[in-house]
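Given below, in the form of structure tokens, are the structures.
Nothing in this text is a laboratory measurement; each read-out follows from the coordinates by a stated rule. Please read all numbers here as calculations on a predicted model, not as lab measurements. Cβ atoms are built from the backbone, for glycine too; each structure is taken alone.
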Structure P
Amino acid sequence: MSDWALIIYCGIITYLTRFSMIAILKKEMFNDKIRDVLSYVPSAIFPAIIFPAIFLDNEGTFQLEDNPKILAAAIAMIIGILSKNIIATIFSGLASYWFLIFVV
């Protein structure tokens, strides 16, 4: 199988598995308690995605010393809490990270 055929095949399978859950499951199927519990899923998964990007280096070891990502994440979190603006949070995190790695 060629590389492109494999990529297209994997894309179709991924699309169909995700679309089937959206098409089959309807909001009316869930009662209020289940919908309330499922509303916390994005909040629970987001830290699991962000934590390794901030605290682990390229080799997968835990890095606390000389890690500019931790300070940049703290600055972005403070800006996010104070401004309640996602664009300001993203730009402040990026700007502080770039400042820390290129200037300091």
Structure Q
Amino acid sequence: MAVLVIGQLQGGDAALDARMTQELGLGNAPAPGALARFAGPTDTGWQVITVWESEEAYRTFEREKLMPVFQRLGVTPPTMQVSPLDSVRIAPTAATQAAR
């Protein structure tokens, strides 16, 4: 079952998000197992919203890739909320348009 993951990073910003993306080796693509990724500022920092194929795919990425990068950079990890999704619909052209 697909899951929605919302990460809230107090004091985070676009520069840290770019650095994390670089450190994770993701370029402009979502992580393996992720279907979509959205990121932007909040009143208190930075928010990343991802949709994953399964909770197992997310937990593997979190354990093997994400948390080690936070530790290596000395950044306190964000608070994460994981919720199951009943359905996921992504417009075929959405990714192309968003990348522009």
Checklist entry - Among the shown structures P, Q, from which was the value 0.20 of FRET efficiency 1/(1 + (r/R0)^6) of positions 13 and 77 (r between Cβ atoms, R0 = 30 Å, to 0.05) calculated? => result P
Checklist entry - Can you tell which of P, Q yields -0.26, -0.32, -0.70, -1.22 when log10 I(q)/I(0) by the Debye sum over Cα atoms at q = 0.10, 0.11, 0.16, 0.21 Å⁻¹ is derived from it? => result Q
Checklist entry - Among the shown structures P, Q, from which was the value 15 of relative contact order in percent (Cα under 8 Å, 6 or more apart) calculated? => result P
Checklist outcome for this item: Working back from -24500 (helix-only ellipticity at 222 nm (-39500 (n - 2.57) for each DSSP H run of 4 or more, over all residues; to 500), computed), options P, Q, answer is structure P
Next on the checklist: Going by Cα Rg over 2.2 N^0.38 Å, for residues 21-60 alone, which of structures P, Q comes out largest?
Outcome noted: P
Checklist entry - Just checking, which of P, Q has the largest value of FRET efficiency 1/(1 + (r/R0)^6) of positions 29 and 53 (r between Cβ atoms, R0 = 25 Å, to 0.05)? => result Q
Next on the checklist: With distance in nm of label points 7 Å out along Cα→Cβ at positions 5 and 85 coming out at 1.3, pick the structure among P, Q it was computed from.
Outcome noted: Q
